[in-house]
Structure 1
Amino acid sequence: MRKKIVAGNWKMNKTLADGIELAKTVNRQVEENSVIVVLCTPFIHLSEVNKVITKDSLFLGAQNCSSEASGAFTGEVSAQMIRSTGADYVIIGHSERRSYYHEVDSLLNKKVKLALENDLIPIFCCGEILKERQAGNHIQVVKTQIKNGLFDLPVEDFIKVVIAYEPVWAIGTGVNATAEQAQEMHKIIRDLIADRYGNQIADNTSILYGGSCKPSNAKELFTNPDVDGGLIGGASLTSSDFMGIVNAFTEI
């Protein structure tokens, strides 16, 4: 049975003190249930936020990692360093990393492997931009990202990966993807995994929705059979919004 996951991506927000307070509040409010909650904080927050996590269903994650194991790479943070803070998850290939920092599939594939080597669970992001969807290329774009980023992994590694689908055209643009559009792409991704690794592996792979998810639409999104949770951006910065999304699972 695949895991239900809600991961909050704080991006470049929150001072260390503010981040600790938010984490404390989420830690108090998280219930011990079947939903896994992950706080993906800025690098400088990781060790301190880890100290306030006491709930078994609450985990710590980073937003990125280096494609190199160690060495003279000023400003980079390795998977091994992230793991040493107590983190269990790391986001890889977020649309902002692909767009702003021109991270390509081959680079992301290296990051995934380093994360796995260091016992981190990759949250691997994929998704299309507006012109790709308008051109009708969105399905092929997402399939190519997944194939290039993940499909050379042996099955024993692939089963550790979480996938997050980001309809980039619906993030912060005022244009929302419908629950039907989310389900359609999640099903396409699951079928693609089944073709490569078999139905059992596909059925047990968690696929998160990384669009504009908020308390008002979370239940509608999570009700879809192939949507296993969310990778939450702006709504993860306030405990009320974030927990409203987490608690949407209890209403299904």
Structure 2
Amino acid sequence: MRKALLFSAILFCVSLSAQNLQVHYDFGKDRNYVTTTFEMFRLDDWGNTFMFVDFDYNMGKEKHPSLAYMEIARCFTLGKTPLSAQIEYNGGFLVGGKNAGSPAFPINNSYLAGLDYGWHSEDFTKLLNFKVLYKYIAGKNQASFQLTGVWTLNFFQNKLTFGGFADFWREDNTNFTNGRGEVLAVPKDTKFVFISEPQLWYNFTKNFSLGSEIEVSTNFGTVAGLKVCPTLGAKWTF
């Protein structure tokens, strides 16, 4: 549930910071588990800081956490322009199987730097963001890139929110299954990854929302080709 609402802190136009907790039930093939996401966004005189932490609960009959992943990004505004300089770190780990005692594997540390362009409507109900980033993936790709788009669109006096992100980056991967979960007869090597997670929320109050997310990915997480994973979710904004 990565960085789904990068600018949620200013959707109501008055706050310099915001946090939210999301709980999603994943209906993707062979998934059927809960994911929690905690997001934080904070504005200051220099720019803004955004971070999130994901946990998947899918190990053993007790449903212990099977994945932990975080991203933290810092933007420094460049004068009065819509541009910012950004630095970012991504990393985490996952457990190799669903059973307790399965080996854990790191999600390669990634370090990113580049430029961020932001746009918003006059009333801050619609926000768009585009990033061009250099990406270093430890142990894999020393010189890569990532393009990221983020959007938040509010309708009907902020009762309905359509938000999300799309990432496209260069990464050498060996994929072992297809999008239907079938093991490939021959592993497939790929060089590019795409992932997008659009979300649609109905905001009952400024704090409580119900909605859905759809993860659309290509060549992501050792899966060759397209994979689509829908969820149902609840969100509490602090």
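Only the coordinates and a few stated rules stand behind these numbers; no lab work does. It should be emphasised that the depicted structure is a prediction, and the values quoted were computed from it without experimental measurement. Cβ atoms are built from the backbone, for glycine too; each structure is taken alone.
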Comparison of 1, 2 by FRET efficiency 1/(1 + (r/R0)^6) of positions 27 and 107 (r between Cβ atoms, R0 = 35 Å, to 0.05) - largest value held by: 2
Computed 16 for relative contact order in percent (Cα under 8 Å, 6 or more apart) - originating structure among 1, 2: 2
Label whose coordinates, when FRET efficiency 1/(1 + (r/R0)^6) of positions 51 and 195 (r between Cβ atoms, R0 = 30 Å, to 0.05) is calculated, return 0.95 (choices 1, 2): 2
Cα extents along the principal axes in Å, for residues 19-82 alone derived as 53, 19, 15 - corresponding label from 1, 2: 2
Structure with the greatest value (metric mean count of other Cβ atoms within 10 Å over residues 35-42, set 1, 2): 1
helix-only ellipticity at 222 nm (-39500 (n - 2.57) for each DSSP H run of 4 or more, over all residues; to 500) from the coordinates reads -12000; which among 1, 2: 1
Given 24, 14, 12 for semi-axes √(5λ) of the Cα gyration tensor in Å, for residues 91-186 alone, calculated: source structure among 1, 2: 1
